[in-house]
Structure I
Amino acid sequence: MTPNTGFLIDHMSRAARAAGALTLDAFRDFRRMEIGHKGPADFVTDSDRASEQLIREHLRPLGADWSFRGEEFAPYSGSDPHHEWLVDPIDGTTNFINGLDYTISIALRRDGETVCGVLYNPVADEMFTVERGSGAFANGKRLTVSDRVDPRLFNIGTGLPTSGLFTHGGFYSRLDRIRDQIGAIRIIGSSANSCAHVADGRLTGYFEESGLLDWAVGVLLVTEAGGIVTDWWSRDRHFYEKTGTVIAANPATHAFLIEQLADAPRKDPA
């Protein structure tokens, strides 16, 4: 039997805060941090691993037979086929190793769909919580996406792709075209935090090629705050969760980005 969602979110929040306290110790002394490389612009630290291990230990009593998938260790397949934890112990590791804001993301999936989650920014002490059908919140305040409709006022987040990503080809020409029509482009450095900023109206939209572990909580925050989430070609989660090409935005910015990205070669699930 699945525990009450409010009970789960409370314990997920405690796990995220504990991981935040642990990682902040290293963050405050980031110049001395030991850094490993997983790939181009893809870093890992002892704090990533310690954070994931701590979260796993906090969550295990909530569902001992639930599956667990994180960034740093091999996934665990539990005997319950319906429930899975998705954890990004530090989203924005590049930010983390350079003394910039990062986030800790914990999502609970039921039958392949995110049902609730927490996203914690330890630097700003912001705890985002979300439950499907019940709204999105930051430190207890209900979130709503921006109501801006004029492209000249759009503030859009993204990330700069490395050459190994599908979106690299033609990305910069599209970015130039978008930038010429809007108020600003912002690179937050964390997919999860970018989505949280959309949900809270700080960004009017966000687009990038990233991964489900990065924004499983973030995209639910956006939809529960009144935004729209699709892939770059207006397709639903069954596509963007597999391709990683996501747009999360208020309705006006979503329509604008769909139009601006229309000439990108379509990416289909493998």
Structure II
Amino acid sequence: MIVVTGATGNVGGELVRLLTAAGEQVTAVSRRPAPLPENVRHFEADLAEPAGMKAAFDGADALFLLVAGQDPQAILDAAKAGGIRRVVLLSSQGAGTRPQAYQHPAAFEAAVRGSGLEWTILRPGGFDSNALAWAEPIRAHRTAAAPFGDIGLPTIDPADIAEVAAVVLREAGHAGRTYELTGPRPVTPRERAATISGALGAEVRFAEQTREEARAQMLRFMPEPVAEGTLAILGAPTAAEQQVSPDVERILGRAPRTFADWTARNVEAFR
């Protein structure tokens, strides 16, 4: 049995589908109900309340863990008590490149490494699906706004993260590994807007935000240190943050999907 936390998210939902298609028994954990494949056990719980997670782990041996809640040790203790032997953590590239700004995922990584469980850490950079923040303005007035319009980062399709997680959860040989997950090449915000424009068959105007405009927008939904860390990556990425990692191809035996691939599957969100 494999427990998938965040089972209704961009990565978790696809991971549940992949695991069940491969014949695995799955417990899907989320804060709210959602449509799930047949024969998937759903457990409504919040990682912010680890005591409520104990029943979800009973009878399971592997865990896909999000960075959520404030007490990773309590979550891992509950997992161990329920029989979990292997944990795959979905962390963040920033935990490695900017640990002072990304203290939350860094704390989860430290707890996982010290848990006594067999562990693997996945560190994706930016998600292709972050472009969904443009969905409403593109639908309303065919405009996409972002800072640092000509600085590229190798963002990754969440479906590739899910596919990597499915392999790591099901196959041996990944214990004690930390995988950096990226797309196949750096893509700028201006290029992403143009890709969406091409998929729509309609002009999408790119509007470059100032750093302060972007910061004010981010602070509506993320803590200040994370907003500052994100802006630093977007505006002044390190060589490591712009580097294309070989890990997706090594694990899946194929190149990562492109932003154009993601856009083709999700273009209806922008119509």
query: Quick one: Cα extents along the principal axes in Å, for residues 55-182 alone came out at 51, 37, 32 when computed from one of I, II, so which one is it?
result: I
Identity of the structure behind 18.6 (criterion: Kirkwood radius over Cα pairs in Å, calculated), options I, II: I
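Taken together, the values in this text are just the output of simple stated rules run on the coordinates, not laboratory data. Quantities reported herein were computed from a predicted structural model and do not represent experimental measurements.
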